[in-house]
Structure formats: C-alpha cells, structure tokens
Structure I
Amino acid sequence: MTWDFSTEPEFEEKLEWMRGFVRDEIMPLETLDLDPTAFDRAIAPLKEEVKARGLWAAHLPPELGGSGFGQVKLGLMHEIIGQCSLAPPVFGNQAPDSGNAELLALAADAHQRKRWLEPLLDGRLRSGFSMTEPGAGADPTLLTTTAVRAGGDYVINGHKWFTTNGSVADFLIVMAVTDPDAPPRRRATMFVVPADTPGVDIVRDVPNMADPQASGHHGGHAEIIYHDVRVPVDHRLGEEGDGFVLAQKRLGPGRIHHAMRWLGQSKRAFDMMCERAVSRYAHGSVLADKQLVQDWIAMSAAEMTAARLMTLQAAWKMDRGGTAAALTDISMIKYYGASVLYNVIDRAIQVHGSLGYTTDLPLEYMYRDARAARILDGPDEVHKVTVARRILKGYQPREVPSEHVPTRRAAALERFAWLLDAATANS
C-alpha cells in the first residue's frame, strides 16, 4: 500500500497565506488582555477575510457553508492554526463548535440543521458538548444521565462534568441513557438542549491547569445539573441508541485535528528552543554546541516528523474509507501526538531556563495546556489498550513459538531431505 499526502499548487498557496495570516494578524493578539467582547470585535474583520478566501468552516461540505476539504487538507490547515490558540475561532473551527457542527451535519434532519447548524456556522449561536460525568469519563457506557420518553417529550435528569463551553453556550448537545437494558453501545442517545431550558443548572466553570480562573468564557469547562429538563422529541439527534456511534464519528475527525494542531504547537516550541540554543552563551559556548541540547533538538525533530506522518496517514485512510478505516491509527496518534507535544514543550522550557518558566514567554501556558492532551478525548491509557487489543486480534496462540529454531530446523530437514541426501552423495 502507498500513501499520497500531496496537494495541488492552489491549495499550497492557501496554506502559505494561512501561515502569514496566523503569524502577522492573529498571534499579536496573544499579548493583549482582551475580554470576550473586545476579542470578538478584534477578530470580526479577520473572519471575513478567511471567509472571502474560502477557508471558513473547512471541515464541512460546501452545501453546509464549509469548504469541503478532506481530512489530509484539513490536517495541514490545522497544523498552521494550531500554532496560536486564538486562531481556531478566526477560521470557524473552534472546539467544541466545530465537532458539534460535524455532528449536526451528520445526524441532524433538515429542520434541526436550519435551527441550530446554520446559526452555529454563522457565529450567531455557540454550542456546548455535554457527555462526561463525574463517574463516567473514558467509558461512556457508564453514563447515568437519563432521558425518559414522556409523550412528545424526553425528560432529562443527570449530572454532567467538564461540559466544554457549557456556561456560554446557546445550546448543548447532551448524551443520555434512553434504554438502560440495551447492549452497552446502544443505551445512549444525543439531544439538542437549549441552554435556557428550565432545569438546566450551570453549577460553575471548573478551574483547571490551563485556565485557573475559569471565568465563563469560550472554551471553558462547566459542571451542569439537568433536573427534569424537558425537550421535544424533535430535539433528538438520530434514533434512540445512536449516541455512542455518533460520539465515535464526532471524535474521530476531531482527533486528527487535535493531533495536527499539537504539531503546530510543537513546531512553535521547537523554533523557540532552536533560537534560544544558538543565542544563549554558557560555559564557554552557545547551548547549540552542547551535546545534550543537540540530543533534545534531534529527538524533538524525529518525534515531530514521526507524529506528522502518522497523523497524515490516518487522515489519508479516513479520506478513502471513513472513520472505521482508521480507528487504530486515530488511537495511536492520539497518545503519541500528545506525548510529543508535551516532550517538545518541556525541552523548550528547559533550554530557556528560568525565562521559560515565566509568563514572559508563551511556553508556560503551552505547557499547562499540553497536559490536557493526554486526558481529553480519551486518556492515553485507554487508547493504548485499544490499539493493543486491535493489533493482537491478528495473532493466534501457539504452543511452540513460530520462530522456534529447533522446530524450524526439524521441518527444514524433512522438507529438504532430498537436497541434503544429494549433497551427501556427492561429497
């Protein structure tokens, strides 16, 4: 099998424009302490420029307002967007809105798309994704939030945790158990719940390493109680029991995008590390002359190259066979990409010494944010177990190892006896 990650010259021109646009127009905003209103005002003209170039909401097909790019092209775009945490909303693919838009494009009917998807893409609505619970994170089959049919409605009750965008969302996509007696992967269903529905109690935004203040802004994570929340049947996405399948289809492409954005962050930290290495003088020479620093640079370059090729391979498989064709690859890039991100940033901080530990450089924030990569969208350990199980299905137990030399020798002696007899006779 061969893989082809090449893109046409016209798309390469788009990528080159994106590199300059992110560097020159978006990154400078990082140094300003803008509140959400001021930030929205600052990026409004930037969003229009992105739309004019046909790069807005590129994860969706043209009929839904996107550019219709496949996963390989999207991956290359996210590698650039990932260099700056402020870039995703400028390109219309910030989490969780981008994943929710893909989910609505996949599962929503025409009425639901008109009501929620179109204004989400236009920026008139914001969304949240409410699946994780205090007792059910990596294993969604343990969900306890329920949605009980009551005439033409469903009544939702439960406790959700780490609902991305929960406190600022206009609507929430909630995963709840509709049939507790069904097989584990057919128990849950997804619903669109307007945030102002009676019974939706936003308890708090949860402070975390990347956002210790947790002050109610886009991208935060909320704790939510659903108490007798009543939504009409037409707020259900797909059929009863489709929740787990829809979640997997939503998360698959998202992990490709995550991994490529992590590479963008890794490359930014790598560039900072290399610049520091050739600039900082200590103990008789610049850091670039120290073998240990050279090792960090060489290892970082190799790890980033491997992660990039692994991710593009997964994207290529998805473009040709859908998410199911790349499940093992997606899990591998999730834990490997997260590890590379963390390691490269850690080395960059070490090369900068005390300066890297301060807020005078973006490395400290990148480091705190990178720690979440090993947990969100499935912890590393779950993905490693998943990969191992899928790989091991291709092997059968044997009483004697297949490479056991004495056994192989006996078989070879029997198979080639004629040859050995002839050799003996001629000696």
Structure II
Amino acid sequence: MATVSLDPGAYGFTLQNLPHEIQALIYRFAVVEPPRWAKRHSLKCDLTPSRANVLEPPPFVFTEVQINHRATKMSTTTRCSCAKRKGLSLLLVSKLINEIASPIFWSQNTLCFLDAVEFIVAVKHNLRSEYREMIQSLSIISPDHSGAPIHVSFAGERPKHMDDFWKTIKNCPSLRKLEVAYAYIQPSRKVPTHEHLDEIPEMLPNLPAISLSFLVPINRRGLHFDYPPPYYHDEWSHQVLYVKCSRPLSLLRENPWEEDELNNLYRNFHFNFRVYVSTASKVKFCGADIERLDNYSGSWQIPKTLNAESNVRRLQLPTGETTVVKVYGLPLSAKARNTRLGYAKAEARKRERRPDGSRVAEHVAMKFAKQRKRQSRQGAMEKERGECQELQLARGVRRVDLKAEEDKAVKHSARTERESVRKGIKAAEENRRLERKRVTNGPVA
C-alpha cells in the first residue's frame, strides 16, 4: 500500500489526501449497508416496541410505493426512515468522491425491491446505464405469494411488465446474485420465461444460479389477511412474523428450459415447498399444534432464544428435507429492550429539562404561580377600579341631588319673591284706591 507524507504546517490534511485504497475502505464503511429485509428499527424509533413479547415489525412493511400510469416514475412513502440508506447523500458531495464511492455503492450493495414493476421503474427508467452495469446483487421479493404486494400500486396488469422485467435483468452484465419471488418464473403466453432463462447464462456469465425466495407471513391474530397494508397504523395489526426461505435454481445446464418444466417447478414451490415451510414455521416458532394449525394464534408461544438478534434457524420439513430460514418481525431481546427503555427514559428526562437546566415541571409550576399572582393582582386592581367607579357614581348621584335641591331652593326663593312683590303691588293699589275715595268724598265734618 502506498504511503503519503504531508507536512501538517504546510498543507491542510483532508480525506482526499489519503491513498485511494484507504479512501475506498472508508467509503465502503459509509455506503455499504445490509439488505432492506435485514434492516431493523433504530432503538430510538417510535415503532420499536418497549414491551416484552411484542413483535417488532420490520421497516420494509411500512413502505408504500405509488407508480404512475406509464410505469416510468414512482414516489415512495414510509412511516420511518429506518429502512432508508444512510450514506447515499455522500455520493452528491463532489465529483471526486462520487468517482470513488459510486462503484462501491452500486457493486457491493444488494438493491432490494418489493415488486418487479418497482424494479423496472427504478433500474430501467431512472438509473443511468453506467450505474446499472455496476450492479452485482439484486433482491426482489414480497410477503405476497403472487409476487404482487399491496405495498406497490400502479395502473394496469402486472403480467404485461414481466417480459420487460427479465429484459432489464439481462441488461445488468455484472450481476452475480439474483433473488426473485418464485412466482416470477411461471411462464405465460405474454412472458416466455423459459426463453429468458436460456439467454441469461450467455448475457450474464457471472450469474450461475437464481435464488427463488418467498416470505411467509404468520399473523399473530390469525385475521382474514396474511399481512397488514402499510397504511395500517395500529400496533396490533402489525403483529406478524415474516419467514424468508430460498431455493437455488441453477442456470448452468445442457438442455434448454421447457415451459412445462417451469410450470411444474412453480407448482411444486407454491403447493408443496411453501406450504411445508409455513407449517414447520408455525409449529416450531409459534407453538402451534400440527393437528390444529388454523388455531395457532390461541397457542402462540415464541421460543425465548428466537429474537431479533438471533433470527436464523434450520427447519426440518415434513418431507424430511432441511432448509435454512430467516425470521423477521421478532421481539427484541431483553438486552435490546432494556437499551430501548434506557433511550426512552433519557428522552423523557431530556424533555423534562430546559436549556437552562431547570426541570420543565418546575418551570411550569413557576409559570403557573406567576400567572396566579398576575391574576390575583389583576383581580385586586379590578376590585379597586370597581370601588372607585362606585364611589364616583355615588358622588355623581350626590352632586345631582345637591343640584336638584339648589334648583328647588332657587325656584322657591323666586316664587316667594314674586309672591311678596305681588302682595306689595296689591297693597299699593289698595292704598291708592282708598286715597282716591277719600279725596272724592271730602273731609269728614
């Protein structure tokens, strides 16, 4: 490995100063992640259960994909970001980083899809050809035995897209690992699957076999549906185990594939192998009685050693065959559950503390006391204001009464004065009348 000597005082040391081999290791650590099916919720995620024996629904079951009517664009929504790739934004930092990290991302990650149409839209219509040529691992499976989950919705019929699906697969020349739903190998008039399988060894020389896989949903509640839609938000609807099982289908053979041969292979998968895996899983993982499989929800009992941290098991099928399965949606282990509770308590304590260090409850109590004090002060002021208004009103009434009494006294004085003047005038007139009478009669003898 090459070595680089830099003078820290003369140059700024950055990631680009490292040898490409070391940069590649760092970028691999940043952008290479487990497949979508193996991802779990963060212990800080709200969808992570904190109670014992409560199943943890895998993040991919909350994915909802909407595809346009032309099947060229799609939009994806999910309830949490636990299934999303964390290092994808690193490719957008600069061209230099993109040149080194892109081949690592596209070649060493397993690209996972819930449906063949979703794969067509993403890889054929929205991915550059140079990136498509780097893809080495693909996984297209779903919890629906038909390969058409309710998580993906689009206009039209799925069979008309299956021919395009196999053509897109053959346009990934670096492909080394391919995992598909077993329903996709069933040939039809519109989809000559046997012809596509005959062409794959020549077009994809690094792909010796195809892994035919399926997810068996085991609903704890035993409802009429095997698995819940992604838009169901209640916790108990997602109490479902997903048992993943695979079988290799070798592509290296001398004779070409026949349509009847693939039909028989599909029927054997659907009516035999899948049923055997489902039966053995219910008996071994759920405590079901082989004679009463329909009532497995009543005897539900998951082994204590089977949890989200230890989910790989070997199954003995009724036919005597042994197969390896992975179980998703299991409860947390006691250690992980305690860690989850620790995070929850820490978040609760964090919510109880304010930036200044005081408790939220203390702050609320002080705020309530201040509010009560302010309300009391406002009440006293209102009372004082009311008393002042009553006093002013009483004073106003008193002034009105005094004014009325003054007006009454003035009127009485004026009336008395007028009466006195009238009496004086009347007395004067009487005196003048008597005086005139005396003058007329003359002096008395």
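Data for the structure
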quantity: For Rg and Dmax of the Cα atoms in Å, for residues 156-371 alone computed as 24.9, 88, the structure of I, II it came from; calculated: II
quantity: Highest-scoring label, criterion being distance in nm of label points 7 Å out along Cα→Cβ at positions 28 and 44, among I, II; calculated: II
quantity: Origin of the derived value 15.9 (mean count of other Cβ atoms within 10 Å over residues 332-339; candidates I, II); calculated: II
quantity: Structures I, II, by mean projected area of the Cα convex hull in nm²: label with the highest value; calculated: II
quantity: At a computed 1.36 (Cα Rg over 2.2 N^0.38 Å, for residues 204-307 alone), which of I, II; calculated: II
quantity: Structure (I, II) behind the derived value 2.1 of distance in nm of label points 7 Å out along Cα→Cβ at positions 108 and 188; calculated: I
quantity: Mean count of other Cβ atoms within 10 Å over residues 68-75 - highest-scoring structure of I, II; calculated: I
quantity: When distance in nm of label points 7 Å out along Cα→Cβ at positions 36 and 84 is computed for each of I, II, the largest belongs to; calculated: I
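Since every read-out is calculated from the coordinates, none of them should be taken as a lab result. For clarity, every value in this text was computed on a predicted model and none was experimentally measured. Cβ atoms are built from the backbone, for glycine too; each structure is taken alone.
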